[in-house]
Structure I
């Protein structure tokens, strides 16, 4: 069960409304780096959490906090849209200069919501759950959460750099701070569970006997020149403490695949079902030297 009291988690004020900045703020609401994504990610991780109850409670608390962030950003969008032109005629009469505000607005802010936020990104793409990760593996989910907060923090910092409105800068500074805490929070869970060595590889419940050990810590270089980029990942002990990194030039370990002919009732050409190979004699494209533009 969820409750609300109608108050914002942090003050949201706009001194100089900017409809174009309202469009940019949509990325922080419905973008892949946005608050709807992390809100659903943490809630679904919590609802499906098995094991120590404290991790479920922590996830649900943070997911609920993210609902408040969506509320703040939606309020910021609405405040930035106050006084926005509602027609091309209105905009032209107020500002006949080329590049009118209306041309840079998200028109759905006028047409669909009456100057309110939408559950979409800055390009108007509706949010979907394809980037909501809730695997049921706590370590894997924590790593996903760190990455989500890292990209969200970068987005908030970029938005802060786009505006000169003191109120918007203040709100975004708060959101940047919360991204910092959440990154640290998820990393703290990993540490509490045993740190990198204790939790890697993910899932750590898969027996070592189920993997080919000679490939488990080998970095494959695929550059045709034979050059292999060297770094921490090519030498020294692995981060899980179970192996030693090495660098190898990648090479094929299998043969070219050979597939059986298609089934006679599969909709292929007769020559295919017979296993025939096109040649210059029976392939008109081959006989002409290939397709030309």
Structure II
């Protein structure tokens, strides 16, 4: 298992370590420091938001609606995605667990007819949504090497998932992402259904009296482009400002905390589907059950 070296001293010790590394050759180590040591909470929240964003594309939400996973097993679907990505970050893609995670992801995606452009867009959200979030709400700004390392890390994941036409540079990939959203984001009933299942999941993590407030906060935070694509009510600009101020206040507090010495990656206590993970589990234990070609055809014919 790949392990990051012992934490350097001082609040900016990890940053000094990052400055000494190469964003291409050391992309895994840099990204593991960024996501596991420096900004684990921010990465988790921003990836939740990134997954939510992908459901604004009718083609993406149609595939998810077809699978039935978000309707019947939303928590498991969420945990499967988060843990499989974390496995590659924790252990590296060349490790046994990393390779097993890639195979499992490819197996699950191979059960559906997913356009390469849509796969490419989902990949882009894993890069840019966390980077944008941290630059807005993180306790420090990202170093350019952290941005490049995230790009090269996920580019490698995309290549191992056989996604084609991945842009060669960070600006090119960001331009693709923005153009895709301008072209593809629009309302569809599938968007609304998948967005509702996901919002039900997120609000269900809170005590019942707080759930209406969580929903209102989500509407405010999503913004007009996304609420329109989901068919959700417009959020309150005042509530959005309040939430953003709260995140900025949190960043000021976190800035004074000591550096995290143990990476928070696969051992996330927020995982609800696989208690105690990774103890007693392998990446192959995650995901949807294997479906035979005959079963898949029969299922498609019954719809």
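Miscellaneous remarks
- Which of I, II leads on volume of the Cα convex hull per residue in Å³, largest value: I
- Structure with the greatest value (metric relative contact order in percent (Cα under 8 Å, 6 or more apart), set I, II): II
- Value 20.8, calculated as mean count of other Cβ atoms within 10 Å over residues 67-74, assigned to which of I, II: I
- If FRET efficiency 1/(1 + (r/R0)^6) of positions 75 and 171 (r between Cβ atoms, R0 = 25 Å, to 0.05) is computed and equals 1.00, the structure in I, II: I
- Label whose coordinates, when helix-only ellipticity at 222 nm (-39500 (n - 2.57) for each DSSP H run of 4 or more, over all residues; to 500) is calculated, return -19500 (choices I, II): II
- Structures I, II, by FRET efficiency 1/(1 + (r/R0)^6) of positions 27 and 43 (r between Cβ atoms, R0 = 25 Å, to 0.05): label with the highest value: II
All of the numbers you see were taken from the coordinates with simple rules; none came from a lab. Fair warning: this is a prediction, and the values are worked out from it, not measured in the lab. Cβ atoms are built from the backbone, for glycine too; each structure is taken alone.
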